[in-house]
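Take a look at these structures.
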Structure P
């Protein structure tokens, strides 16, 4: 599918990073673009007629195409009115996909781990000699891949459930859902609605493509039953199985030859056992795209973690400090804790999402200590105490880091894995992680 944008009247709803990139792409394609945003102050976009504040619905009704940014829900009344009036509605990701020259494309979603798997997959493809566009929900909208003038031969895209609400035209060759745990339920209603949103990823996959699912998730398996693609599995064959540091990838023949390949993860230097599962998934995806296995094997020792995902940011007095600020829900924290190879002082806190921190008590009981902080710190502390786990409570992350330094012993780690959103005190999880990095650096400078 391809949308001819020349001379078309296009309304772009939401002018965050994705919306701005989409607006620029449409202008460069020859469209007349109106940009709509509820905010009163938004930086101008060259060639775009800006409409800020309350929406003028007639703009959408008169448009030839409405492009929706991920942050704008599909239930927004003006968008629904345009759709019901017959105006085509498409998401930024799907529109960009129709404008990009057709290249083999992998799309990665899931509640946790999708950014890391996207990052590892892109690194491995580059090491194997390919030129992938790496982005999507990861922070570099696909529309930028259309306008940046680069000659990509593949695409690796992190995809959120929000981006799949208007997925017409998005047709990846391989789609993977890593996992599904409660998140974004205010937008999707319940877990079944969340599963339906995620499995829309497979709707555009052809009969020779691959739809990859975690073997043990029956909800995803049932929800994806009528979607496209051949099935492959995380944790079973066909698909990928990890046994310690051995990874086995097997896929039957289809439009490409059969694959039966082993990889050795010995020498891969990453924090967290779950990251080896992320590497195994990336090896499945890159092998399925046709990357040379020998080059992939050589590239493994050079894999770098994504910032704020189990990232070692320093070592002070024999204690490693790990930044897992991206852990914005309890399940992500559980995954980080489960993969540690040393006892930890665990820092929990921020703006809680309603998750049950008491679920972490069996894991926290095995660690050196727990420190709570931030807007929800006192409530988390009380919940843990009620569940029989004694924690330390402080007000700020700075106090938490300083206290952790006194509680940790040589050989331990201090793990920032908050289990909360960051908006109580920070712009986003990246900002929180950078502040943590700075606190560790200051700590190192203050100690003899």
Structure Q
């Protein structure tokens, strides 16, 4: 058979569970989060006083009679009100509970009623000391233990006859302190979980808002970056052009351009910045602008690229560089003068089925301000197909990390000499897509195709 003190505790624990369940429902009301944030108003204070005052009455009414005094959890309601809503809510709930306790009479009526009011007051003071916030789990439970200890002390101090008070305290102290502490532990756990839940929701909302803002900024950046690419390709009598750039991220570091020059000459540019994402996009904007200005100023590709390299080296301290292929087409003579600044060699598929490359003749722009670039030229013939590309094409990987490769691209381009510029571009893109399958695109891919008419 269980000792009487344990039996009393179990009975009080059952009562406490009813109080905690009801208190949990209170934590799910609309006004409760406002109180947790320290937003005390007359309305939410009145609600707290009424709710926890009623719970204090329940704690008295459902108590166990010992020596003419109820063994109860009356103080739990005012304590919770004080920890949550401060001194006003705690005292208000305590006064309701104390008033009802006085009607029950008994030799501990005064001490127990006073203890109930003080329970709400002390819990409220702890709330204020914690900047109008619910105290932590340890402080809430420790406060409940100390407040119930004070209750027992008041019974000994004020209740007479003293022998009855001593006997009552010896029988009631443990179950009342333990039951109120257990109830406070559960309620504090619920409240702190609610605060963590709200904090998580706020962090999630801030994250989503920040994500939306960044997505909007990236979309704007992409639109700005796209404005650096030609809105349309010019019509060249006797030639056809096709081009497309596909960034791996929202913005990328590849770019291409078609530049008009005096005398009907046409400049073609394709470039690849040594990075991805926003930094590469910013460096791309700088490089593209500098190259356009330099190409408009100089007549020869070598001079244009050398000047652009010097400007990029002086203006950029990021340590990034850009590989670039720049050529000037003489439509009437069908000659192509070019400088390859560390870029992937463009592939020239001849009408007779042969294939040649236009290799690098200098280092990437931005790497060395004093770099020297060699200018070369090549003769074009009817039916020739020139394919300019970035390494995102040849380094595209499949699911097993096998690259598309230079050799596969060369074989493909060699067989496209009889296609139009648009058909050749689409065929290369289709071949790369078939190779990569569902694997993600890891690098920007840009193609610029020139077809010589027959």
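Coordinate-derived values only; no laboratory data. In this text, all values refer to a predicted model and were calculated from it rather than measured experimentally. Cβ atoms are built from the backbone, for glycine too; each structure is taken alone.
Taking -19500 as the value of helix-only ellipticity at 222 nm (-39500 (n - 2.57) for each DSSP H run of 4 or more, over all residues; to 500) derived from one of the structures shown (P, Q), identify that structure.
On the way: P: -9000; Q: -19500.
Answer by label: Q.
Where is FRET efficiency 1/(1 + (r/R0)^6) of positions 89 and 305 (r between Cβ atoms, R0 = 35 Å, to 0.05) largest, in which of P, Q? Write down the numbers at each step before the final one.
Numbers: P: 0.40; Q: 0.00.
Looking at the calculated values, the largest one is P.
Determine which structure produced the value 7.5 for distance in nm of label points 7 Å out along Cα→Cβ at positions 177 and 289, calculated from the coordinates; the candidates are P, Q. Walk me through the numbers before you get to the answer.
Details: P: 2.3; Q: 7.5.
Structure of origin is Q.
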Task: semi-axes √(5λ) of the Cα gyration tensor in Å, for residues 49-200 alone from the coordinates reads 27, 15, 13; which among P, Q - done: Q
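When you work out mean count of other Cβ atoms within 10 Å over residues 41-48 for each of the structures P, Q, which one comes out largest?
Details: P: 12.9; Q: 15.5.
Of structures P, Q, the maximum of mean count of other Cβ atoms within 10 Å over residues 41-48 occurs in Q.
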Open item on the list: For Cα Rg over 2.2 N^0.38 Å, which structure out of P, Q has the highest calculated value?
Closed with: Q
